[in-house]
Structure I
Amino acid sequence: MADPTPEQPAQRPLPPGLDLLWGRRERGKRGPQPGLTADAIVEAAIRIADADGLEAVSMARLAGELGFTTMSLYRYVRSKEELLQLMWDGGAIGAEKLVIEGNGWRERLRAWAIIQREMIDRHPWYTQMPMAAPPLAPNSMHFVERGLEAMDETGLADSDKLRIIGLISSYTLSEARMAYDAMRAAKAAAAAAAAAAAAGESADSVPGPPPDYEALLRELIDQPTFPRLYRLAWEDPPEEPLSDWDQFLFGLDTVLDGVQALIDRSAPPGDH
């Protein structure tokens with residue numbers, strides 16, 4: 001590598017995982033195990049996580065799936081933590097080619113958030129990922145760039161645009177996590193009931209699915225102490241309650257209303 005110039009400062013060492021993702025370390029395409037690469041390991045890890053959840057991903061299981069020893073995998077991926085970084089990036093592959101369409105910033109940013117939610121729903125193990133810092137993988141950066149691009153016409157400061165991206169991403173991830181956890185709880189209850197039936201046990205001995213929020217409110221609160229919650233708990237349910245997806249869109253549109261208010265506050269006098 002050529003010596004750094006004033007225009008090209010010396011590159012700082014990147015943490016493990018990021019160095020591999022950003023091309024600062026060989027991806028192991030030519031290694032001691034023919035047919036084994038970092039990319040192959042990540043693809044197998046994503047397949048396992050898609051099918052059985054993030055907790056099912058281990059270096060031992062990956063080695064079995066790929067037909068290699070566990071130690072041979074560590075020649076390409078140095079740790080489980082590094083593997084998680086590579087999986088995060090691999091699950092968002094294609095972000096560099098993403099085109100966000102829509103008339104105006106609001107339609108484009110809404111579409112951007114929906115694409116993010118759909119990606120998480122395809123790979124729900126994202127909701128189980130540890131999140132000590134914002135993702136810095138290349139595909140994540142491409143996706144953030146597209147979100148920032150959606151707000152080009154708003155006149156907002158770049159720092160505010162980035163905060164909005166973080167706010168929408170946090171909301172989207174939180175909503176996806178609640179939907180995924182509810183689905184897992186329902187599947188676990190159904191599996192327990194099926195196992196009990198196969199064993200000839202009484203259905204009364206098997207815990208059912210967790211009660212819904214309104215049912216728990218009715219059980220826990222009284223009208224004098226919690227009059228508003230009591231009213232919510234005992235009001236007639238809507239004929240067509242909102243689905244999880246509709247509730248997600250309701251929250252997203254409310255966040256976008258707030259973005260519009262920020263744009264209005266930030267506009268120079270006379271531009272409203």
Structure II
Amino acid sequence: MTQPPDDSTQPTRDNPIVGEIRLFFTAMMFYTRIPCPAWVGYSDKQLNRSTRYFPAMGWIVGGVIAAVFTALQFVLPVTVSVVLALAAGVLLTGAFHEDGFADVCDGFGGGMTPQRTLDIMKDSRVGAFAAIGLVLLFAAKIAVLTDLGQTGVVEAVVAILFAHVVSRWCAVTIIFRDVYARNDLTSKVKPIGRSISWRGMIAATLWLLPFAGLAWWHPWWLLALPCGFVARVVLARWFRRRLGGYTGDCLGAAQQVIEMVMLLVILGCVGFGA
């Protein structure tokens with residue numbers, strides 16, 4: 001994705017509503033391929049503040065995947081519908097998070113030192129670790145979503161949305177609690193917010209509130225949330241130990257892994273009739 005020029009001098013005296021709309025479109029500009037109005041502009045401060053809308057992108061991306069799956073499963077086998085729905089999600093984001101996952105697989109798989117790991121991660125070539133990791137990741141997603149789809153369309157749709165939104169929220173908590181790996185400043189940095197305030201973190205958390213309804217519908221599915229957060233804690237510690245912090249690739253990998261963990265937990269709950 002081509003990053004627009006820094007326009008730190010653009011007017012920032014928006015009224016609160018226009019300001020929030022600008023931040024929402026900023027998040028959409030960087031985390032999806034959806035065209036955004038030119039007046040949105042860009043600055044590092046604006047990108048940092050837009051991080052509060054990262055979970056909202058989960059509603060958009062997960063919503064598109066769920067919509068494509070729902071439409072196609074009436075005319076195509078469930079597995080084919082799942083594959084095409086996942087393809088739609090990749091097109092919508094430009095494989096933004098999958099690329100981060102692949103880079104982390106290569107870097108952490110082949111790098112023995114922090115600098116060597118970062119050097120591998122900024123290399124645009126795809127190595128064996130990345131190829132194997134992506135194949136296994138998508139195979140797991142297809143298998144899990146196919147089983148969920150055979151359980152019921154509504155169940156699959158809710159699972160997709162839940163995993164996409166919460167996994168992005170978990171990535172935001174990494175930004176909130178950890179530090180950006182300084183050694184990565186010379187690498188092919190993904191455009192990400194590198195800080196978020198308490199107010200921004202609270203705003204990001206509000207995007208999870210609609211899932212409170214699971215407490216009445218499928219209460220055991222809520223286990224996916226703490227399980228996803230445990231995965232987030234493990235990954236964040238791994239990133240700190242190997243790099244001294246996180247990078248954009250690390251956040252993309254965390255989103256993908258946490259999404260997969262949550263889907264597996266939900267499938268396990270379905271298997272137990274919960």
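Quick note: the coordinates plus some simple rules give every number you see, no bench work behind them. Since we're looking at a predicted model, the values are computed, not measured.
Side notes on the structure shown:
- Label whose coordinates, when relative contact order in percent (Cα under 8 Å, 6 or more apart) is calculated, return 25 (choices I, II): II
- Computed 18.3, 66 for Rg and Dmax of the Cα atoms in Å, for residues 73-200 alone - originating structure among I, II: I
- Structure from which -0.63, -0.75, -1.22 was derived, log10 I(q)/I(0) by the Debye sum over Cα atoms at q = 0.09, 0.10, 0.15 Å⁻¹, options I, II: I
- Origin of the value -18500, where helix-only ellipticity at 222 nm (-39500 (n - 2.57) for each DSSP H run of 4 or more, over all residues; to 500) was derived from one of I, II: I
- Label whose coordinates, when Kirkwood radius over Cα pairs in Å, for residues 137-192 alone is calculated, return 13.5 (choices I, II): I
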